Structure 1
Amino acid sequence: MEFTIEKLVRENIRRMTPYSSARHEFAGEAAIFLDANENSIDSPVHLVVTGKDSSLQLNRYPDPLQHELKEKISRVKGVPAENIFLGNGSDEAIDLLFRIFCTPGKDNVIIFPPTYGMYEVCAEINDIEVKKVPLLSNFQINLEALEQTIDQNTRLIFICSPNNPTGNSMNREDVETILNNFDGLVIVDEAYINYARQRSFIPELTEYPNLVILQTFSKAWGLAGLRLGMAFAGLPVIEYMNKVKYPYNISTATQQLALAALEMVPTVNNWIQATEEQKSRLQKELGALSFTQHIYPSDANFLLVKMKEAKKVYDYLSQKGIVVRDRSRVKLCEDCLRITIGTIEENNQLTDALKNYPA
């Protein structure tokens, strides 16, 4: 089956002329910028926070296509820079995919609940029908039900792997089956891939033109406050995302801080190892509690834990100033709490509180 992106793109998106700043139009090196009506003198934040000699020019608009940052990500991820889109969190990339490829009131997308909630939220904002194919009891994709659900107006399929809130990775063969047989875009959300035993789908980009991979700096990289997400895809998809995005969607400060973070790959790897060690410890301690009924295997930095009367446990922890995520009303996650792996001290406070819970 030959895949062509143009037949998926909305007619108005194909026709539109994107906003073009002078920074888009200028190619080459320049020392004087008199094109964007900026304050050419300085920024008060620059003076106060970074010092006069800093290269962080906050009075200037940022690079609209984040060339330097993409080149650095390219070397870390092994993906050509032209196959990278950077967004204000992964949520921006998700929203753009709806706006580019789905016609409101006509097209539909498929999700596999329980899963990340923003897929459905973005669909509702964009007036796109969501078709739900619930995961099997082992939290894997029901391929037979999926085949029966896809129709001629299905444009996108979202696969969260490792999945949130269940923590498991999807069977790779199932994802490949979908990629090989679906004539639309398959979005594999790998927000938690740094914690997974399964490898990323990034090496498959050259094999599947309908594959889009989402990753983020919010989890293992410890930069949730920056709101920086990554999308990896074939050049035609990336070009449309760049066409539709807001011109300066990633701030100069975010780009500079992300560049600094990318110099610290060994440190991030140490944090991942520390998180895995704490996850193993929590699995043992939570498993020893009389009211813990099951702890699901996790390829992420959290555990999905089935507990007797989980809502009461959640309320008890809240009273102790400990916030976890109550998933007990989510189908297939009945009586479950999702617990993020914290620091040693945070995990100690959690387990101490639970050991004193009046079960």
Structure 2
Amino acid sequence: MSDVLILGGGIVGLLSALELTQRGRKVTIVDGGSPPASWAGGGILSPLHAWRCSRFLNQLTVDGVARYRRLVDMLESGGYTQTGGLLNQGGMWVQGLEDELDDASRWATSWGVEHAFMSSADIPGKLVRKDLQGIFFPGLGNVRNPGLLKALRAYLCDRGVVMEHANVSAVSSVEKGAHVAAVDGRQWRADQAVICAGFGTAGLLEKMGVSLPLFPAKGEMLLYQLSPGDVSAVMLTDEGYLIPRNDGAVLVGSTLRKGDASHYPTVAGRYALERLAQQLMPGLVETKPCYHWAGVRPGCDRDYPYLGPLPHANGIYVATGHYRNGLVAAPASAELLVQGMCGESPFVDPSPYSVPSSSRSSSSFLRR
């Protein structure tokens, strides 16, 4: 029997498993159903406008690039991925008006983030438009998330993490830990369980009498296969963003439909993203995208996630509500969560991320 069951195989679940295995815990990951949001996202290692975000989100994201650099180095040195294929550190440029750029500069100074005011004309790359004003963060970048998740799963399997494919139907607290049941009849027990099933977490929590302000939020993206250097840095505007990969691929995103849990791409979404791509990269007028896909983010009414134990539920923890910042916040979220599970001193105060007791309804489910 495993020590910990992790429900959800996205980036938060995988990195939580990594933190636990590094502490000697036996882990089983139960994952099924729709692909995780972290598989479909763009992989920007920063909130889109971090200066608009709360301190509690910034605490989990400000060192995201450094955390991923260490993770990718570990995977590359172990032969789990090709060197130089996952992490792009070309920086991030953000469009803005003067007041917005001043806010961004003050934020960057307060958090120790290198930055400089810069026109889009000064960004290397022959395709991007050159008439926009903004601010450049040379230390930011993005990660190639599908390749990262694949490499991380292989790494964890080699270290004894058990991967089970199943749709979880119910989670309950029992006298000695947690009980998990799947739709196909399989059952698991462990001392602890972590619910980090993306937008599906809300449904599992509701069955346990717990209500959090969570909702699905669908997003669509396009990919253009260009030449390396055509777009050198992440480029964020009010309309959308460009994300370059090291092999020359450029992602264009993204649409946003709150309350939509469907995973299929739409014609309207494709046309909107093609128009955006042509606005930001005028040289693409005659170029067609190679791929078009959709994913569902775990939306939340606040801008930072819930991390920690469920009130009155012995051994059950949650990591949910990361919305559009799951990838960048995942390493710090997993560390903070596991520190609490293992009784360690947390690297930041965990109380702002805790699940409030008021979220539990009058249901007696958790006491069954």
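Each value in this text was obtained by applying a stated rule to the coordinates, not by laboratory testing. Note that this is a predicted model, so its numbers are computed, not measured. Cβ atoms are built from the backbone, for glycine too; each structure is taken alone.
One of 1, 2 was used to compute semi-axes √(5λ) of the Cα gyration tensor in Å, for residues 20-187 alone, and the result was 41, 18, 16. Which label is that?
On the way: 1: 41, 18, 16; 2: 39, 20, 16.
Checking each candidate, the match is 1.
On percent of Cα pairs over 20 Å apart, for residues 124-211 alone, which of the structures labelled 1, 2 is highest?
Values: 1: 35; 2: 60.
Going through 1, 2 one by one, percent of Cα pairs over 20 Å apart, for residues 124-211 alone is largest in 2.
Which structure, out of 1, 2, was P(r) over Cα pairs in 10 Å bins from 0, in percent derived from, given a value of 5, 24, 33, 24, 11, 3, 0?
Details: 1: 5, 22, 29, 24, 15, 5, 1; 2: 5, 24, 33, 24, 11, 3, 0.
Here the read-out was taken from 2.
Figure out for me which of the structures 1, 2 the number 17, 41, 22, 11, 7, 1 belongs to, where P(r) over Cα pairs in 10 Å bins from 0, in percent, for residues 164-227 alone was derived from the coordinates.
Numbers: 1: 19, 50, 26, 5; 2: 17, 41, 22, 11, 7, 1.
Value 17, 41, 22, 11, 7, 1 for P(r) over Cα pairs in 10 Å bins from 0, in percent, for residues 164-227 alone corresponds to 2 out of 1, 2.
Tell me which of 1, 2 gives 19.1 when you compute mean count of other Cβ atoms within 10 Å over residues 180-187. Don't jump to the answer; show the numbers that get you there.
Working: 1: 19.1; 2: 13.8.
Corresponding structure: 1.
So FRET efficiency 1/(1 + (r/R0)^6) of positions 68 and 140 (r between Cβ atoms, R0 = 35 Å, to 0.05), computed for just one structure, reads 1.00; which one of 1, 2 is that? Before the final figure, lay out each step's value.
Working: 1: 0.30; 2: 1.00.
Of the options listed, only 2 reproduces it.
Compare relative contact order in percent (Cα under 8 Å, 6 or more apart) across structures 1, 2 and report the one with the greatest value. Spell out each step's value before the answer.
Details: 1: 17; 2: 24.
Going through 1, 2 one by one, relative contact order in percent (Cα under 8 Å, 6 or more apart) peaks for structure 2.
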